[in-house]
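S.K.: What follows is a set of structures for review.
Just so it is clear, none of the values below were taken in a lab; they were calculated from the coordinates. None of the values given here were measured: they were computed from a predicted structure. Cβ atoms are built from the backbone, for glycine too; each structure is taken alone.
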Structure 1
Amino acid sequence: MPSLNPRASSVGISPTMAAAAALCKHPDPVDLTVGEPDFLPPLEAREAAMAAIREGRTKYGPAAGLPALRDAVSQDLARRDGVVRAAENTIMTAGGKAAIHDALRCILNPGDEVLIFAPYWPTFRDQVLWCGGVPVIVPPGKDLLPSLEAIDAALSPRTRAVILNQPSNPTGRVWDAERLAHLAQVARERGLWIILDQVYGTVTYDGPERPFLAQAPDLADRCVVVESFSKRFAMTGYRLGSASAPAPLITAMVALASSTVTHPSIIAQHGALAALALDGSWQRETVSISSVGRGRGCLR
């Protein structure tokens with residue numbers, strides 16, 4: 001048969017998904033592969049999705065996602081990080097994975113370097129490779145966070161973007177103000193994109209989340225904020241996420257989606273609208289439950 005391109009031949013299946021699919025002979029294993037919450041999504045979200053099916057609201061929709069949901073996500077983010085956004089600054093995606101991948105597809109040129117902070121979610125590295133970029137792994141210190149010197153040493157003229165996973169998958173660590181300020185200054189000086197994967201932002205156990213843009217709002221024009229309904233609302237199988245970014249990047253990502261996935265599930269989007277309309281009590285209760293050990297690993 002004709003040969004495949006080098007990316008298809010070398011990247012391979014996601015290590016996380018491979019581990020999840022592996023056989024285990026232990027009678028009572030502890031599964032640390034995928035982030036599958038041990039509870040159902042909010043009842044309101046499930047009922048809204050079922051109502052959409054019963055009422056026939058299952059036709060094709062806008063490539064960027066339902067306007068009401070884009071607006072709800074934008075308003076939710078604004079409450080959390082203080083950055084005012086229009087609905088046009090947000091695209092709904094088929095999970096957080098698609099948000100990161102499509103952003104990288106629209107940002108990277110072949111050979112561009114992307115900083116990834118170890119320990120890291122393996123999908124970050126694989127997606128950079130799939131998009132023709134070069135992953136540059138920044139080693140951690142004893143506290144499992146990178147030193148300012150390690151960040152500087154990883155930079156080069158080819159650095160195009162940085163992926164900041166906050167809180168971190170798999171460590172759960174959160175960057176302190178000094179590191180965030182240093183990264184912000186580096187991005188300003190070098191004109192870098194920052195992809196902010198904060199899908200675990202609302203499930204922190206040691207106080208409120210610390211969004212990067214709450215400290216550096218002037219960098220909103222070079223940040224991609226990635227969210228997912230998988231962790232916050234346990235909607236893993238619904239495969240719904242979002243990316244919020246400057247309008248030109250969102251326009252490019254919408255064009256890409258229109259030629260690939262068309263749009264994420266309309267049924268899932270109706271469920272997500274109901275989830276975002278909740279008062280937060282369901283989320284607080286599930287975080288409390290997870291804090292005593294019922295949560296599992298990490299998958300967008």
Structure 2
Amino acid sequence: MKLALGTVQFGLNYGVSNRAGKTRTEEVKRILRLAKSASLNTIDTAAAYGDAEAVLGNCTINDFNIVSKVKPLPISCNEEEWVHSCLKRTLADLNLNAIYGLLLHNADDLKKYPSLLEILYNIKTNNKVAKIGLSVYSPNQVSQPILEKIDLVQLPVNIFDQRFLTADLLQNFKNNKVEVHTRSAFLQGLLLMSEGEWPEYFNPIKHSLEQFHLIAKHLNVTPLALAINYVVGIELIDKVVVGVNNEAQLEEILQALESKLEPNVFYNELSIEDEKFINPAKWQLG
């Protein structure tokens with residue numbers, strides 16, 4: 001199963017289209033049961049996702065590969081103590097002795113603390129994590145020297161955000177045997193919103209949003225099916241992280257995967273370069 005389960009909604013009220021708020025623990029357990037039955041075996045979480053890791057720790061997660069992230073480092077700190085403290089808290093909250101992957105939540109922390117990858121490598125040699133790496137937001141955060149030191153990278157890819165595809169970075173990751181996980185398949189739910197529901201902030205890309213929905217209609221699939229199958233269909237991607245608020249949403253995504261879509265060059269026309277619209281961290285919706 002190429003999907004991985006995102007968990008930010010388990011600890012925070014997250015997403016531009018989220019009307020339900022934070023997911024309750026009982027619903028989380030239902031989501032996990034469905035994920036397991038669908039052979040979805042990877043969970044993505046982070047220390048910065050509110051109490052998401054503690055919520056997971058109260059569920060049965062032993063059969064899943066867990067990928068977590070070190071909280072962004074403050075301007076001044078002992079980086080080794082910070083990383084070890086974050087991992088210790090993560091393992092305690094998850095109620096586990098080790099996890100599959102540990103990433104830096106903010107790749108730019110490497111500029112301030114170049115020793116971070118070495119610290120992560122030492123943790124890996126102590127068998128606390130199997131793979132180490134980075135969560136990145138733009139292609140310029142990944143250099144060849146970094147690629148040679150990591151095992152896992154998480155990055156944004158969706159039908160609007162094709163930066164890592166056009167830069168041929170995915171192939172470079174594969175050449176360096178780096179496992180690739182992607183997030184933001186639905187662009188925080190923006191791609192799933194109906195016309196008229198989009199916040200005014202996105203008016204400059206209204207044409208792109210309309211085109212996306214027209215393509216889905218032309219292919220006789222839902223916008224959700226088009227969005228998820230676009231990313232899942234990219235061979236060089238190992239896992240596609242999807243976040244859900246409830247069991248029904250995960251069921252809908254699993255069903256959408258049955259709509260096999262052929263690669264098509266007109267998807268390239270939907271590519272948006274302006275980070276103001278494809279990087280949620282830069283959105284100004286207030």
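S.K.: If distance in nm of label points 7 Å out along Cα→Cβ at positions 150 and 190 is calculated from each of 1, 2, which structure is the one that comes out at 2.2?
M.R.: That value comes from structure 2.
S.K.: Additional query: Quick check for you: by relative contact order in percent (Cα under 8 Å, 6 or more apart), which of 1, 2 is greatest?
M.R.: 1
S.K.: One of 1, 2 was used to compute mean count of other Cβ atoms within 10 Å over residues 22-29, and the result was 6.6. Which label is that?
M.R.: Attributed to the structure labelled 1.
S.K.: In addition: Out of 1, 2, which one gives 34, 15, 15 for Cα extents along the principal axes in Å, for residues 182-221 alone as computed from the coordinates?
M.R.: 1
S.K.: With mean count of other Cβ atoms within 10 Å over residues 198-205 coming out at 20.1, pick the structure among 1, 2 it was computed from.
M.R.: Label of the originating structure: 1.
S.K.: Let me ask something additional. Comparing structures 1, 2 by FRET efficiency 1/(1 + (r/R0)^6) of positions 46 and 86 (r between Cβ atoms, R0 = 35 Å, to 0.05), which one has the largest value?
M.R.: When FRET efficiency 1/(1 + (r/R0)^6) of positions 46 and 86 (r between Cβ atoms, R0 = 35 Å, to 0.05) is calculated for 1, 2, structure 2 comes out on top.
S.K.: Which one of 1, 2 has mean count of other Cβ atoms within 10 Å over residues 134-141, as calculated from the coordinates, equal to 15.5?
M.R.: This value belongs to structure 1.
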